[in-house]
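Quick note: the coordinates plus some simple rules give every number you see, no bench work behind them. Remember, it's a predicted structure, so these values are computed and weren't measured experimentally. Cβ atoms are built from the backbone, for glycine too; each structure is taken alone.
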Structure I
């Protein structure tokens, strides 16, 4: 069968459906949660749209509490799972197009979710359409399961595995090709600094950076007071000449507003971004502030800034198979009324104890409190596992990239919820990774190739 030709024939329909998905702002929205929409209306509407495609095309579908659902094809006593997600991270700033309007620029499809994960998950759905249209009947059922808060707490997918039988194996189309057979552990910590009642000048009034712990903050702002505001502004402008970020300042009497713009990136590899929050802290730490505000920015500047491997915290560690421990400083907030809050996210290989991360953070923050807010253990499937070998064979045949090998990454996908699960595409090795960034895109030629690969892969792994 010509899998690529089958995928190409579906291109117009695929683009029309992707346009509908991108138009839905499906970032987690607990401020508007209801009994009907436990994670907010946006994620639920995106799930409903996925399931509507399945109903339209004659598949079995099921919606579980508007937080997770599945589209099923085939028959049999067991099933193979494809785990994708309909939610996205917030759009954030810096877009040159409307993030919720699918834009086609040459080969690139631009919009929030085109790469993570609406575009790839829809490609997996269209792979089911290819099998069905060509009369390919798997010996096992195939379920495309769609979660709605992969970017946060995995509430939906956890509910799925609590209420549904486990699959015999599966993959998640939520990473990159050739194949991810290992995922680092993923843990986040909240660091709280006390408030201050001081009314002294100079004083840090407020500080804000970051949207989520698994995103490198693009924007950071701070408000402070000073008896010499022009001196602070001059020092800030001098600082900006020495760093790879941009910034601006405003003054009103003795009040100063500072802003920095860095570069957003996925928190699994902070080196790909420029953390606006830690850069702004490194400037503020050089100024005279009230004692509590000074401790807040100094901790960030001295222990967290420009240190994705957590060397300054004494946590640097490298595993021969899984690679480096990485740290992302995803959220930084401060007011002199409420105190300071920092959320850090660590991706850690085998051989690292998350309790030690907590201990080192606490040791570095004498007046703050540290609390673990999430943790997932490392996940690994052997390179000679039959599932890995079968998927790699299809990938190599369709791409001609016979020397590509499975990889271990810092990203966390739903694949780790399956004992026998891997992440499989859809980002090709030759394509720029823009997940979690402004102007997120993925080439439509890549997504059509992923559709073709997924169709053949699903036919292969369920034909036994």
Structure II
């Protein structure tokens, strides 16, 4: 009979766990403090441990470290009522087998314990402790989410970060695919090495190979000197291929070789160049459909799709809107030197009930707009510009133009604001579809991308 050690200071939780696990066929030993749990390790020799992250005599992460120092092979399942993405990532990074939120889902609990015991029986040792994650995410690159799906993605990031496994990140535009890629790199053993991002949609087709793999002097018209490609620049670090579905067929062939052999030649070159890199890729397209249509290599798809992270649209994880709003408001209040304390309940309700076709990127832009427009310390509903009833009338626009002229603002600044607003509204009208937006505005896709980058809309 497999044995489970419970370490939790809540008597009611302990008795519930004892009843549920004993009914499932496990032998259960309950302790209420970290010191009691650690003392029971040698005498009880558990097959799995259920450990609360908040204990009266120790922090759960630190207790887990002590347990791993005594018995590295025992799988530990952390439990908490105060779940955050940072703690989830840290827990999995430090070697936890799983991470469960309270109140516990009993079916999920039983399944997690079954997997933990099975792993204990199949494997004699687990990986030794990895280095501790930083307590806070990079403020310019937040990974924020309290929803169940984002917690699960946090677990995946924690599990895969220190490996060199290839990851394909899929999701609609604006869902945060690059944030996930940066989080994987930041929490990896390569985090002090280069992180190189390539947006495959913005590179002209005739320059794609040169940008990725470099070229030799004289290899084509305009190649006046040798150039190192992004893959060489990323050596020892991570390369992130955004919008991978836009790669040319020839570039796909070369990328497949890099994935298989970790080597390539520059355009016009004859020497093999070896690279040590971690490859992450992202797309908002259905690569499987592109494979069926013959537009994307099937073998490359399977090489990229080793671990697949699918980011849901914001409308499917609305419990994440409040923490995202809090973060963006604080960020932009600092940027624009505004003393904003909070958002009103009515304004937050409007944000929560909105469908968010532009996902997190649209929410970010709305928050910046609201911070700039807010006159007081609280953001009110009429300072949000996402609803038809709240959109500026011609009269309001004329008043703002008059104000801009009275303040003697440079013409280029006024025109830039108008251009940015036109782009944002057109993107919203087309559910943030870049190709349709570009067509409406009379731009090509790459020109629109350049404008979006200029106005911080990416």
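Computing mean count of other Cβ atoms within 10 Å over residues 160-167 across structures I, II gives 15.4 for structure I. A value of 23 was computed for relative contact order in percent (Cα under 8 Å, 6 or more apart); which of I, II is the source structure? Considering all the candidates, the number was obtained from I. Could you figure out which one of I, II the value 2.5 for distance in nm of label points 7 Å out along Cα→Cβ at positions 16 and 440 was computed from? Computing distance in nm of label points 7 Å out along Cα→Cβ at positions 16 and 440 on every structure in I, II gives 2.5 only for I.
Work out the source of 13.9, 43 here, i.e. which of I, II gives that when Rg and Dmax of the Cα atoms in Å, for residues 64-167 alone is computed. The read-out was computed on structure II.
Looking across I, II, the calculation of helix-only ellipticity at 222 nm (-39500 (n - 2.57) for each DSSP H run of 4 or more, over all residues; to 500) that yields -9000 traces back to I.
As an exercise: FRET efficiency 1/(1 + (r/R0)^6) of positions 144 and 280 (r between Cβ atoms, R0 = 25 Å, to 0.05), calculated from one structure in I, II, equals 0.80. Which structure is it? Corresponding structure: II.
If Cα extents along the principal axes in Å is computed to be 77, 46, 43, which of I, II is the source?
Working through the options, I get structure I.
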